[in-house]
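Structures incoming, each one as structure tokens.
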Structure I
Amino acid sequence: MKKILYISIILIVASCSKFLEPQSQTEYVPRDINALSELLIGEAYLDPTNTAFSAFGYNEILTDDWACTIENCVNTNNESRYTKYKAIFAWHPDMFKLSNDLGVYYNIWKTYYEYILGCNAVLDYLDKVEGSIDEKNYVKGQALALRSFYYFNLVNLFGEPYNYNKKALGVPLKLNSNLDVNYPSRATVEEVYTQMVKDLNEAEAAFSLLPNNKQFIKDGRVTMPMIQLMQARVALFMEDYDKVITYGNKVINEWGLKLLDLNSFVSTPAQPYYSFTNYSNPEAIWLFGCSQDMYKFTTEYIYKLPNSTSQTRRMFNASPSLLNSFETSDLRKNNYILKESTTVSNYVPAGKLPVGTTYLALSTEFGRAFRLSEAYVMLAEAYYMKNRPQDAVTILESLRIKRFNSNSGNEYKVPSGSETGTALYNFIKSERRREMCFEGLRWYDLRRWGMESFSREWKEEGVVVATFTMEKNDPAYTLPIPFDVIDLNPNLVQNKLSTPKY
């Protein structure tokens, strides 16, 4: 998707800005729905070819799925690399400022509000352009669904978990493209979720008025099953399990989607990993984003040998706790998680991305997909919470049979002793971790599942030099408002900051 050259809607970051205030410089005002649709593509959709920005860069590096390399790399040239990433890895309250000083800061707040501005501009123009009712409903539904998606990510990064403190401050709700006269303050987490639900309901209503053949077009635009999956996702985080069951089943049963059988894929040098971010994937509901955004922080190398720069290793690997959670016959470990290269078998903390023969992410294709399997793991959790353990087991096994080696007999089944009670709930959470690994949801799940304590070891020169511990209900589970955002707006109250861990 290309940015539109004749429309520039820009968020200005300057000392005179208010909340990264939008400034509209319109050389061409859309007159009909086709022009508005182009505006939507150019300004409201995440551009898969834009490698400079980041929306999802911090979603994974903060979690227990990341660990320092398993290699004992010793080289004096590595010191600067350790310094660059230590603050992020340790959830330091000043991590944005510290990483900015070292050139590895991404203003995700700004990114999301730029795309929210694009959604708002489309919605503001909708009644002013010419076009049929169907055409307008199609554009409207997309803009509302995208806006809810962006707010979902914002509030789960910068607000406390909904099920922990929905009255806590979330993020500002910006619902039009007009210039703000006053500095906007933060809405509560509950208010942001209420808006997301409202947007999704209106998006679903708009799409329901479209002909069936226009509700699920596989072209990178929002689809009805994407809206329904977002309905289920938001409901899960709000603990509305009946709604999760309703919408999860809609996604599974109404669109002809099928689970991918991992037994059917054979890796080749030309295609070492399955193309999850392509509509040839029978699970693909919606494709979005830039692959290199999903790959942020994973490509940093350190030198392996003391006196040589000819051998390198990735600074970070997938964590042992994640890797060890896969059973021997589970095909997901080697299909979902990327190796360092064709010659280095260490697992990097990334996966399900379009990659080339060198296993590096491609910037020419979509970076991520909403997949059918998310509906399965959400249903399993909702069934458990509604005291329907057998339904939870059944839905899990219908997923797992497609993920396990077909020659492994009944190994795909939920293990004996884990079919009921707390053991089943723990298994559901572990299964969600395996199935959805490196898709940007693990950090959010750790938050909504009680913000439990976990630790990560920090290595320098091949030696563990520190252990950083996220405490139970640690304030670090909610990211600080970025320094360059809060400095511009006196009404943005900073989150409670954690005590630095080093």
Structure II
Amino acid sequence: MTLADERLDELDDPSLSEDGRILLRCRVAADLIYRGQYEGARDALGELWPGVGLRPALEKWPAAAGAELLLQCAALTGWLGSERNVSGVQERAKDMLSEAEEMFRARGISKKVSEAQYELGMCYWRLGAHDEARVVLREALKPLADADVEAKAKIHLRRTLVEISENRYHEALAILEEAAPVFESNSDAVKGKWHGQKALVMDMLATAEGRPELFDGAVIEYTAAIYHQELAGHERYCARNMNNLAMLFCKLGRYEEAHGQLDRAGLIFTRLKDPGDLAQVDETRARVLSAERKYTEAARVLAGAVQAFERGGESALLADALTLQGVVWARRGAFDESAAVLRRAADMAERLGAQSGAGRALLTLIEEHGERRALSPEEVYDAYLRADGLLAGTQDAEDVGRLRVCSRLVMSRMAGARLHDKNFSFYGAVHELEARLIEQALEEAGGSVVRAARLLGLKHQTFTSMLQSRHQKLLPKRTPRERRLRSIIKKDA
């Protein structure tokens, strides 16, 4: 019998009030949510649970019980909605959490105000709204007392997750080190999460700053995280650390070990019926397969992950998956499709406020297509300027290195084709020069084909033929063709 079962057995106590029964169910559900056992939390709430995204009927219950029920239903909606990839559910969870926060504030229960803010910050993070998540999580710390060590630990962990999502690794590490005393005096569950976050930061720093000595430390921290989560019975978090460890093994070229960790994680998420985390395992496996140059298999695995993220509205995860998809498609020779999906990834990440993700998608666009001349020099230049602006505050040495490499590629393209350039061909160079001159002429002529042809010293028919055959990508720059009216007056025969 589990602790949750023992607690629920207390419901048989005849002296327990209706208010007490509701609060007991909510306490058990909250514990299960923290353990990542969302289906168990739903069962613990029983008939009190209205369904994902649905607000419970609070008027049936006393005020204290109603506020607690709303908080747990909202929190479970956010986590279950993410797990099941339910579109739009995070917004509904945010609304319920904001209402619960106000109810607790009105009753002067500061610790519960903090708990509602903590869950609200997680909704913002799932949506990729990192600035909002950062602000809300800092606010969640303010109402807590010194004795609220577990609540503080939870918030510090989520704060680091937000910083990691923005490649602010030193900030994340500083949060973890400053809060170390909070974690050392906590449960296995909290210790496991602390080790996992520390491993993730060390992993990222090793890659970003070229410090390979940190990789060994990251492996140790991931292993410690899995150990503590197993002791705590937190299977879902064990599997997530296995997924992260697999990604580290991929970086180290230890592909067989990476697949082994992914197999273990996949079995756990399958048993837990968790399509959201399974999709993340698939994305990691696609990265491993891509590193092994098994692009056809990587494309197949990744397609399923992209569909899962799209169904669930997991925009931040989707943007990263689309960037990887762009690489895989380019390596398989689907260049037009690759360029399109990389632009989509950059636009999506930028709309979400995930500037580093958007910048990396644009760098990938330049790396995969900048030398293929599928992009004009102006397109390559514009992509670079945009990426440089998005990554202006990055601390990631890998991103800075990629910017430098891409800057040289941009300068080469802007200078024009040269005889010894990679992939040089005479007809390709002529085609690129034609495109640049035609684009300039159309812009100066305001889209008029007749005027543009005159500027280039070409006949109208010749210019139109070039547009429709060799330079169809420039057709949108011309003004719409005007139909010539026929005279209604017939001429004498």
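Laboratory data are not the source of any read-out in this text; all were calculated from the coordinates shown. All of these numbers come straight from a predicted model, not from anything done at the bench. Cβ atoms are built from the backbone, for glycine too; each structure is taken alone.
Miscellaneous remarks
- Comparison across structures I, II (criterion: distance in nm of label points 7 Å out along Cα→Cβ at positions 58 and 338) gives the highest value for II.
- Winner on mean projected area of the Cα convex hull in nm², for residues 82-313 alone once structures I, II are ranked, highest first: I
- helix-only ellipticity at 222 nm (-39500 (n - 2.57) for each DSSP H run of 4 or more, over all residues; to 500) from the coordinates reads -24000; which among I, II: II
- Structure from which 21 was derived, relative contact order in percent (Cα under 8 Å, 6 or more apart), options I, II: I
- Per mean count of other Cβ atoms within 10 Å over residues 122-129, the highest-valued of structures I, II: II
- Value 0.30, calculated as FRET efficiency 1/(1 + (r/R0)^6) of positions 362 and 378 (r between Cβ atoms, R0 = 25 Å, to 0.05), assigned to which of I, II: I
- Comparing distance in nm of label points 7 Å out along Cα→Cβ at positions 138 and 450 across structures I, II, the highest value is found for II.
- In this comparison of I, II, the computed figure 53, 28, 20 for semi-axes √(5λ) of the Cα gyration tensor in Å is attributed to II.
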